[in-house]
Every structure is written in structure tokens, then in C-alpha cells.
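Please find the structures below.
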Structure 1
Amino acid sequence: MLRWLLFWLCWQTSLAFAVELTEPALGERIEMLPGASGTRLQTTLFRPAGAGPFPLVIINHGKSTGSASAEPRFRPLTAAQFFLARGYLVAVPMRSGFAGSSGRYQATGCDPAAEGLRQAEDIQAALRTLARRPDVDPRRVLLVGVSSGAWATLAAGSHSLPGVQGLLNFAGGVRLEGCPRWQDALAVAAAGYGRQTRVPSLWFYGSNDSFFAEPVWREMFRRYRSGGAPADMVAYGAFEHDAHALFTSRSGLDIWETPVTLFLARTGLPVATRFPEYLPPRAMSAPAATAFAALDNVSAIPFINEAARATYRTFLNKPRPRAFAIAADGAWGAAWQGDDPLARALAICRRGTRQTCRLYAVDDKVVWNTGLR
């Protein structure tokens with residue numbers, strides 16, 4: 001009986017993974033592209049309807065703490081939808097050693113310039129392959145990155161890659177906290193990239209970024225421009241609980257949509273909406289807080305079993321924005337950060353039930369209505 005139960009749980013987990021693997025409505029598929037040094041890069045493609053050729057956007061992921069191979073496949077849906085609606089083919093390669101890509105992530109010690117250039121090798125390799133596709137216009141390419149992926153994007157931009165018309169840097173950099181004066185080293189490396197870069201870039205940083213304090217990114221930007229690189233900054237102040245999450249948050253679109261649109265127009269890349277069916281939906285609004293129970297009162301949550309309560313305890317330690325949803329038959333769903341975690345938590349819950357799923361907790365408040373018990 002126990003063996004059968006374990007098989008069923010594994011099957012359910014695999015089924016849930018398969019359900020969220022790709023979104024056909026967004027033309028999403030996964031391909032393995034050649035990477036640097038013979039590696040294979042797990043690459044998510046979002047393709048508009050039609051034959052093309054389409055302008056190309058390559059979106060480059062960051063790195064969380066822990067093992068690179070344990071990172072999930074990066075799926076920046078809001079950004080993908082923004083570009084799909086404007087007729088771009090969107091590629092999101094996982095660099096060597098990350099997620100389902102082969103190879104091994106290798107840090108370069110206390111040299112941030114070398115770190116960016118090494119990571120940029122996979123971006124260059126992906127671009128070479130993608131530019132040969134018949135549905136891609138190799139003359140109209142945009143490189144986008146977040147966090148360490150944005151740092152790699154700036155490094156790639158220093159190589160004058162064919163067809164690349166612009167760079168978008170969302171909170172780019174690498175934290176080398178075990179290294180002396182690593183913030184100064186970042187600024188020096190940025191100056192070096194700037195001396196080699198003539199493609200325009202647009203930088204996005206916030207004042208409450210948990211990775212890079214404002215004096216750090218302002219000095220990086222100053223030094224980058226002093227090297228001769230054409231660059232503009234969008235310093236948007238505080239964003240929610242952490243400005244470092246702007247790009248992966250649905251609500252961040254409200255900040256970056258207009259500046260990016262203007263940047264695309266200046267660089268001669270398409271800005272008109274060609275496929276309105278791809279436009280990202282508005283993020284769900286959080287219900288008002290209720291007095292049902294304290295947030296950390298795990299035993300007060302109705303319906304769910306002990307395994308789900310253990311997951312809720314884990315949920316309480318996850319970064320915001322976050323949401324936890326439940327249904328009357330014990331189904332539940334949890335999501336945090338990324339694109340619209342409220343909608344994602346509800347969607348995960350609905351996969352396990354035919355009952356109505358409702359939000360129990362959002363961020364640091366319980367929103368469960370006692371009338372629904």
C-alpha cells in the first residue's frame with residue numbers, strides 16, 4: 001500500500017509539472033540549443049503566430065543562492081507577453097549548468113568582469129543559433145537581462161554582436177561578498193564594459209534593491225557611461241518589498257513598459273502592438289485583510305491536511321509577493337514572486353479539485369473570509 005501511495009504521489013507531481021511545463025497559447029516550447037564549450041542550453045521559446053521573420057529578444061536569467069542546477073527554468077511570462085504582443089520571438093536560454101542545461105556553472109572568483117564575460121559566452125552561442133532560424137530577423141535583436149543575467153547582457157553588449165540594437169539591464173550585477181571591495185570592483189568592471197560598448201542600453205534600478213544599494217548602482221552607471229557607452233537610467237525609487245524583483249513581478253510592468261517602449265522606438269525596433277491577444281492580463285488585486293486568524297497560526301487554516309500545513313510553514317519563509325490558496329476538499333496552492341503569484345496560487349489549487357479555490361493568505365496578511373468556512 002505504501003509503495004502504491006508513493007507511486008501515486010510521484011505521478012501526481014509529474015503530472016503537475018507537465019501541466020505547467022509550457023503554455024501553448026503563447027507559442028511556448030522548449031529546445032536545446034548549443035552553448036559555449038559544447039554544452040546544451042535548455043531554452044524556452046515564445047513564438048508569435050505567423051511565419052515571420054520576427055525580431056528577436058533574448059532574456060537572460062539571474063542566479064539564486066544555492067546550486068545552479070537546482071534552479072527552475074526561468075519563465076518571465078509578463079515580459080514574454082509584452083514582446084510577443086509586439087511581434088517578437090522571445091528566447092530564454094538557461095546558461096551552462098543552470099536548470100536543464102548541461103555543463104557546470106563555474107564562478108570566476110573575485111573578478112566581476114570575467115564573470116560577466118564568461119556568462120556572456122552562452123548568450124553569444126544562443127544568438128548565433130537563433131539568428132539562423134528562418135523565422136528570426138537577425139538584423140533586429142534586443143538583449144534583456146535581470147540581475148546576474150543583466151550583468152552578462154552588458155558583457156555581451158561589449159562585443160558588438162551582429163544585429164543587436166539595444167540592451168535592457170534590470171538590476172544587473174554580481175554580488176561577490178567574500179571578496180574585498182567587491183562593490184568597487186563592479187564599478188571598475190562596468191567602466192571596462194563601457195569602453196567597448198557602442199550599442200545603447202537602458203538601466204532599471206530601485207532604491208530598495210536588496211542586492212545592490214543605490215550608491216553601488218549609481219557608481220556602476222557613472223563609470224559605464226564614462227567609458228563612452230550610450231546609456232540611460234530609470235531610477236524608479238522603491239518598489240514593493242524589493243526593487244530587485246521588479247522584472248519578475250507583474251506589477252513591475254507598470255514601471256518599465258513606457259520607458260522600454262520609448263527605448264525600442266529610439267533604437268528602431270518595433271513598438272506597435274501586432275498581436276493584442278498576447279498582451280499580459282492585469283495582475284489580481286489582493287483581498288482585504290480579515291481577522292480570521294494570525295498569519296502564523298497554522299492550525300487555524302481550514303480543510304487542509306498536515307502535509308499542506310507543512311508547506312504553509314515553508315510558505316511563511318518565502319519572499320513577497322506571495323499567496324496561499326485553499327479549497328473545501330483540502331486542495332491548496334502556493335506561489336511567490338514572479339508573475340502574479342495570486343493568480344498562480346489559485347491556478348495550482350484548481351488543478352487538484354473541482355471545488356472553488358480561494359485565497360487564504362497574501363503577503364503578510366490572512367484574507368480568508370469566515371463566511372466561506
Structure 2
Amino acid sequence: MSKIYDFDKPVSRRGSHCVKHDALKEFYGRDDLLPLWVADMDFETPDFIIDAMRQRLDHPVFGYTVAYDSYWESIQQWLLRQHGWCVEREWMRYIPGIVKGIGMVINAFTSVGDKIIIQPPVYHPFRLVPEHNHRKVVLNPLRRQADGSFEMDLDHLESVIDERCKILILSNPHNPAGIVWPRETLARLADIAVKHNLIVISDEIHCDMALYGHKHTPFAMVSEAAAKCSITFGAPSKTFNIAGIVSSYAIVPDATLREQFFSWLSASELDMPTIFAMTATEAAFNCGDDWRRQMLAYIEGNIDFVDDCLRRYIPQVKLLKPQASFLVWLDFSALGLQHADLVDMIVGRAHLAMNDGAMFGIEGEQCMRMNVGTQRSVLQQAMEQLRQAISQL
């Protein structure tokens with residue numbers, strides 16, 4: 001019988017130097033908020049990862065370490081088992097974080113003044129990293145459907161591409177809306193990218209967290225065109241709650257892109273994994289599927305719990321049910337509040353720390369991103385605080 005994991009077990013994180021709790025004062029001006037913002041989970045990191053790290057700690061020397069074969073094989077076998085993606089060893093390199101990887105691709109392939117396309121509402125570093133590197137950001141907003149869901153507007157995408165557009169950053173699955181993109185959409189996107197000589201950076205950090213029977217499709221495997229134009233980023237960090245252990249990797253099937261990007265990485269030794277990144281990744285991917293399945297079932301229960309509470313007690317707030325990940329997009333537009341008043345209600349009255357939807361693009365001004373990767377008792381408290389705050393409007 002497999003081990004049963006307890007995701008209801010409370011874990012005190014305050015004082016552990018975690019952003020989610022210990023940076024509340026810095027980001028929200030107060031530290032008495034229930035934290036439902038930063039995209040890590042409040043569950044204990046799985047025991048098999050901690051045990052593997054402890055075993056490595058038994059050796060008293062932490063010197064320079066080679067990227068050994070079993071580390072790479074653990075990634076390859078995981079991607080093959082979970083997604084049917086057969087990745088060659090030479091396609092892979094370690095990178096020191098996915099946001100950093102986006103900046104690295106931008107600097108390796110573009111020049112100041114070149115254009116980077118993003119699809120808002122979307123993870124805010126997709127905009128900030130290009131801007132801070134003095135590139136121009138071109139918007140290809142997602143199209144809102146009648147039921148609140150989103151789809152890509154690929155006709156609009158073609159209309160905004162010009163000769164200075166060099167890269168499109170894809171969130172796959174999508175953050176913050178939790179979309180598992182259809183294969184047909186990804187294939188059409190790849191055709192457009194190849195036609196216009198765009199590189200597609202596919203951020204697939206949430207790929208192992210598909211929910212409710214949905215199945216993630218790696219962008220690079222949808223077609224020859226996608227393989228030709230793509231640089232894929234992945235990591236075990238979201239799935240196994242090890243964001244503090246930088247364990248990301250890049251996959252580049254095309255030889256020309258690979259040579260340019262990997263040589264750029266190696267020139268500054270940015271592709272050298274740390275001891276514990278490899279240890280944690282190997283343990284996660286070799287031992288983690290049962291834990292992952294149980295965690296995702298608990299996350300589905302949390303999403304259903306929040307959805308039920310909103311429908312019963314706060315019907316003005318609409319939940320966009322995610323197809324992947326532990327991040328939930330909440331629509332507060334029915335309250336009729338100005339953006340500043342919405343933020344004040346969430347922080348000042350409900351005493352909740354959520355991600356302001358405006359950071360993901362102007363399309364999110366009436367929305368909040370809520371992290372449900374926590375104990376259900378925390379969500380019960382959050383829903384009651386939100387109900388009381390809205391009842392006082």
C-alpha cells in the first residue's frame with residue numbers, strides 16, 4: 001500500500017525567511033494578512049526529497065560537482081512517462097531559474113530595441129524582464145470568452161508582428177488563468193512563429209500539475225515547426241514545492257538555436273547545476289509520482305471548496321476554474337469597485353494577501369490571483385474574511 005500524505009497538516013513558515021510570510025510588510029505595508037499570493041505551496045516538501053538531501057549531507061565535502069548521468073536521465077524519463085516527450089540528452093542544459101532563463105534568451109538572441117511579444121493577462125516577469133533589458137514589449141492579449149475563460153487571438157498576433165519582433169514568451173500551462181492549451185492552438189502558434197522567424201520561449205513550470213483530467217502538451221512536440229522555433233523551460237520546483245532550490249532546465253531541440261543559446265550559457269558558466277539542485281531533481285522525478293497525484297487531488301478539493309463557498313456565500317465573485325496548477329483567477333468585476341478600492345477591500349478589510357490582477361496586465365484590473373496550495377483550514381478562514389469584507393461594502 002502506498003504512503004498516504006497529510007496535506008491538512010499545518011506548517012508554520014513565518015520566520016523561515018520565506019517571501020510568502022516574511023515579506024508581507026515590504027509588499028503590502030502590513031504583516032497581519034493571510035498570505036495567498038507567492039506561487040509556492042504551504043505543504044511540507046516530500047520526505048523522499050528531504051531524505052535524499054540528508055543522505056548527500058552525510059558526505060562532508062561539497063566541492064565542485066559534475067552534472068552526472070542519472071540526473072539528466074531522471075528528467076528524460078519523467079518527461080517521457082508524464083508527457084510522452086522523448087528528449088535527447090544533448091537538448092538539455094541546467095539554468096539558474098526560469099525568469100533568469102528568459103532574460104538569458106533575450107540577451108543571447110536580441111538587441112536593445114528589439115521587440116518581445118507577450119499574451120496578457122500573464123505572469124508579470126514576462127513583461128518586466130524584457131522592459132528592464134531595454135526591449136520593447138508587444139501585447140497580444142488573450143481573448144475573453146463568455147464563460148470567463150480565455151483563448152489565444154492568433155489573428156491579432158499576426159497583425160502585430162513586424163521585423164523587430166524576435167521572441168514570443170508562452171505560458172504553457174498559462175499563469176494566472178490555469179489554461180492547458182489545446183494541441184491545435186499550439187501547432188498554429190508554431191506555424192506563425194516559424195513564418196515570422198520568432199523564437200518561442202515556452203515556460204512549462206506548471207506542466208506536471210494538470211487538473212481534472214486535463215493533459216499538458218509540451219509545445220516543442222506538437223510539430224516540426226514547434227521543435228524548430230522553441231526553447232522550453234521546466235523545473236520540479238512548483239510541483240514538489242522546492243522553489244528555494246533552484247532546479248530549472250532548458251530544452252532546445254533545434255541544433256542552431258541550441259548552439260547559440262548553450263554557448264552563451266557556458267561562456268559565463270551559467271549552465272552549472274548545484275549539488276542540491278541535482279539531488280532534489282533526481283529524487284523528485286524518480287520517486288515523486290504518487291505524492292504528486294495525492295497533492296493534485298487535494299488541490300482539486302481546495303479549488304472545489306473555494307468555488308462552492310463563492311457560489312453559496314459570495315456570488316458576486318467568480319472563479320475561473322484552472323485546468324492546471326494551484327493558482328486561481330478570481331473576477332471581482334460584479335462588485336463595481338474601482339481598482340484601488342478593490343485592492344483596499346482585499347488588503348485593508350479582508351486582510352488577505354492575493355496577487356493584484358493588474359500586475360498581469362490591464363485586463364486583470366478587476367481580478368485577483370489566489371494561491372490555493374495551502375491547508376483547507378486556511379482557505380476556510382480566507383473565505384470567511386472575504387465574505388465579511390464584501391458584506392460591509
- Task: Have a look at 1, 2 and say which one yields 0.96 for Rg/Rh (Cα atoms, Kirkwood Rh), as calculated.
- Result: 2
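Suppose you compute mean count of other Cβ atoms within 10 Å over residues 187-194 for every structure in 1, 2: which one lands on 19.9?
Of the options listed, only 2 reproduces it.
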- Message: Starting from the value -12000: which structure in 1, 2 was helix-only ellipticity at 222 nm (-39500 (n - 2.57) for each DSSP H run of 4 or more, over all residues; to 500) calculated from?
- Response: 2
- Note on the structure: Note: relative contact order in percent (Cα under 8 Å, 6 or more apart) at 22, derived from one of structures 1, 2, originates from structure 2
- Task: Name the one structure among 1, 2 that distance in nm of label points 7 Å out along Cα→Cβ at positions 283 and 315 of 1.8 was derived from.
- Result: 1
- Comparing 1, 2 on mean count of other Cβ atoms within 10 Å over residues 99-106, the highest sits with 2
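Each value in this text was obtained by applying a stated rule to the coordinates, not by laboratory testing. Model, not experiment: these values are computed from the prediction. Cβ atoms are built from the backbone, for glycine too; each structure is taken alone.
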